[in-house]
Structure 1
Amino acid sequence: MIDFTQFPSPCYIMEEELLRKNLGLIQNVKERTGVEIILAFKSFAMWRSFPIFREYIDHSTASSVYEARLALEEFGSKAHTYSPAYTERDFPEIMRCSSHISFNSLAQFNRFYSMTEGQDISCGIRINPEYSEVETDLYNPCAPGTRFGITADLLPEILPQGIEGFHCHTHCESSSYELEKTLLHIEEKFSGWFSQIKWLNLGGGHLMTRADYDVEHLIGLLCKLKMRYPHLQIILEPGSAFTWQTGVLTSEIVDVVENRGIKTAILDVSFTCHMPDCLEMPYQPAVTGAEIGDKGAFVYRLGGSSCLSGDYMGNWSFDHELQIGERIVFEDMIHYTMVKTNMFNGIHHPAIGLWTKEGKAEIYKRFKYEDYRDRMS
C-alpha cells in the first residue's frame, strides 16, 4: 500500500507493481498472437517510467512532432506516427523520429510521400470503416462527418505506390467483442486491398487489462486474423490498457463550504486543470473510502480550486464528516490525465511520482512558478 505521507500534495502517483502486472499481460498477448503492441503517448507519456516499459515492449506511437521526438529520444526507438495533418515545418523532424508514418488523406500522402523515399520509413493511410460503438461523439472517430480517415469508396482499386499499410482507430475503452464486430466491417470494406499492403494497425482503445475483458477471446481473434492474412503485420496501439488502474491523484481538503444544503469540500486540485476527462467524457471517478451518490450519512460535492463555476463533480458519500487537511484520493488517474492537464488560473500543478516495487517513493517532478511563467509570453 502506498505511503501517501512520502509524497507532496497534490500528486499523481503510479504503482510500479500494478504497472508491471499490466505490462506482463500485454506482453503475454503479444507473444501468443505474434502481433505488435505499442504504447500510445496520447494516453500516457511519463517518460521517466519508460525504462520499465522497454522491458516488455519495443515501440510507441506518436501523434505530433513532439511525441515522435519523445519516442526516439526517451523511449529509445522510432515512432509509429499518425497525425490528422502534417505541415512542411514539422515533417522533416517527423521523418527523423519515425519508422512508420500514417497519413489521414490521400492529399496528405501525395503532398509528403516523396520526402520519405529512401528514408527507411513505411507509409500508410488511415481508413474509416464507418463503424464504431463509441457512444460519446467527442471520442467517436467514426461519427458522421468525421475528419479521420478515408472511406472505402474513395480508395482507388490500385493503391498509390508507397502505401504499405492501413491504420484504423474506432475504439475507446472497448471490449474484444467490439473489436470482433469492427473487424467484420474492416474486412468487408477493405480486405480487397490487403494483398497490396504489409501491415494493418488496429489503433487503440483495446482495454485488455480491465478486469472484465475477455483476453482469451482477444487472443483467438488476433490469431485467426493472422491465419487469414499471414503476410500482414498486425499492430495494436492501446493507451489506457497500459496504465489502467495503476495509480492515483492525491489531494487535500482546504475548505468546506455549504450553500442551500449542499456541502462542497474544496480541494487543492482542479477537475478542469488536472482531471479534464471527468468533465469532457463526462464521468465521476472513484474516491478511496467513499461511495458515489447521496445515500450515505455524510454527503459532499468535491470541488476544484479554480474559479471556473463548474469545477466540481457530483456527490460522494463518506462514513464521516470531512475535515480540512484530510487527504482525498482519486483512483485510476494515470491515463489521459497528466497528458491533458493545464495551468489555468496558475493553480499549483500536482507533482508526479512512482511508488516502486520495493516500497519507496520516487518524486519524478515538482512543478514551480517558473513552469507556469514559461508557458506564457
Structure 2
Amino acid sequence: MSTDQTEPRPEPTVARGEAAEGVRLDAVDRPVSARVPRPDARLPRDRDGLRWRPATLVDLGALHALDGRVAAIDHPLHVTSLASMRQLLETPGIDLERDSLVAEEPDGQLVAWGVSALWPVRESVVRVSVDGGVDPSRRGLGLGRDLVEWQRLRGEQHLAAADDVLPAVLAGGVDEGAEAHAHLLQRQGFGPARWWSTLSRDLAEPVEPVALDPAVRLESYTPEREEATRLARNEAFVDHWGSQASTPEVWSMLVGAATFRPDLSFVAVAEGDDGEEAVVAFVLTTVEPEQWAAHGGRSTHVDYVGVRRAWRGRHLAQSLVATALSRHAEAGFDLCVLDVDSTSPTGAVGLYERAGFALAGRRAAYLREY
C-alpha cells in the first residue's frame, strides 16, 4: 500500500459534540444520574415485514457478514474479523438483550445492527460506546435514523443509572468520507471531537535498527508477562485522550484472542527500585487475514505501543517498533498498519513517520457530551 504524500492533507475541522438539551458541558459537580433523565428506549417500529429485536450469539455469523458489507462502504480499513465480532458481543458487562439491536427481514437476513454499551471502567469519564451500521442495499429507508436514535436513548439509560461525578459521553467512530454515517450521528447531537490517523508501513523497505537501552532486556511476549504488561499499558496510557484503565478481564480477552500474535509482540523488562522486574515498554501485534484485501497485502496490526512515563526519552518505543517491524518482515508479511491519535501527547505520529509509516486514512471520534 502506498500513500501520495506530495501535498499535505488538511486536518479535518474538529468540533465538540453537542450537549444534551439543558445540560452544561462543565456540569461535573453533580452525578451523571442527576444530569441525564432516564428516557424510554423501546425498540424501533417494525415495518414492511422487517422486525427489530436484540442480537444473540446465534447471530454471530450473520452479524459478521453484515458488518463486512457495511465496512466496504463506511470503514474499509477497519474490517471486523469473526473473532473480533465475538469479542464485541462478549464484552464484559454487555447485556445483549438490552444493549444490542438487529433488524431482520422476513427471510431471516440481518440488514442493520447496533450496540450501545457502557464501558466497565469509569476513572475520568463515563462512556457509552455505540457501534453498528445498515446494509448498503437497505439505506434510504430510515433504518439508520431509527438505529442511531435507539442507541442514543439506550445510552442515556446507562448514564441515568450512573452515580459517578464525572463527565459523560456517548462515543462512536466515523471514517473520513463516511458522510451518511456522520450525518446520522449529528442528527442525534454527536460531533467530531478527536481524529485518529491510520498509518501503513511497507515491510519491503529496510528497517533501520534502534539500539536498545542497556538498562532493559528485550523479550518476546509470553503469558507470564500478561499482568505486568497490563499494568504497564494502564500507566503508559493514563495521559492519552479518552483512555481508561484496562481490567484484567478485558485485557485477557485481547491477549487471549486468536488474532493476537505473541511471537510478533515484544516487551522491555527492567528491574525496579524494589528489586522486582517490571515491564517498562511494549509493542503488541494482532493479525487479521480478513483485513488483508483492504490493506493491499498480508498485514500485521500494531494494537499497542507504550512506555512507562519514568522510562520515556530513552528511545524504547523506537527500538521496540523497529524490532517488531523486522520480525514482521522476516515472518513474510507485506505491511504493518496501526492507528494513532493525530494529536498524541507523546509525539507518536512523528515517531511512526520516522519509522517509515505513511498516512492511509483518518477516523474521528464522534461524541455527545453530558
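Values in this text are rule-based calculations from the coordinates and carry no lab data. Computed from a prediction, not measured in an experiment: that's the story for all the values here. Cβ atoms are built from the backbone, for glycine too; each structure is taken alone.
Descriptive notes on the structure:
- Test item: distance in nm of label points 7 Å out along Cα→Cβ at positions 50 and 306 calculated as 2.8, pick one of 1, 2: 1
- Comparing distance in nm of label points 7 Å out along Cα→Cβ at positions 34 and 258 across structures 1, 2, the highest figure is found for 1.
- Among candidates 1, 2, the computation of relative contact order in percent (Cα under 8 Å, 6 or more apart) that gave 19 used structure 1.
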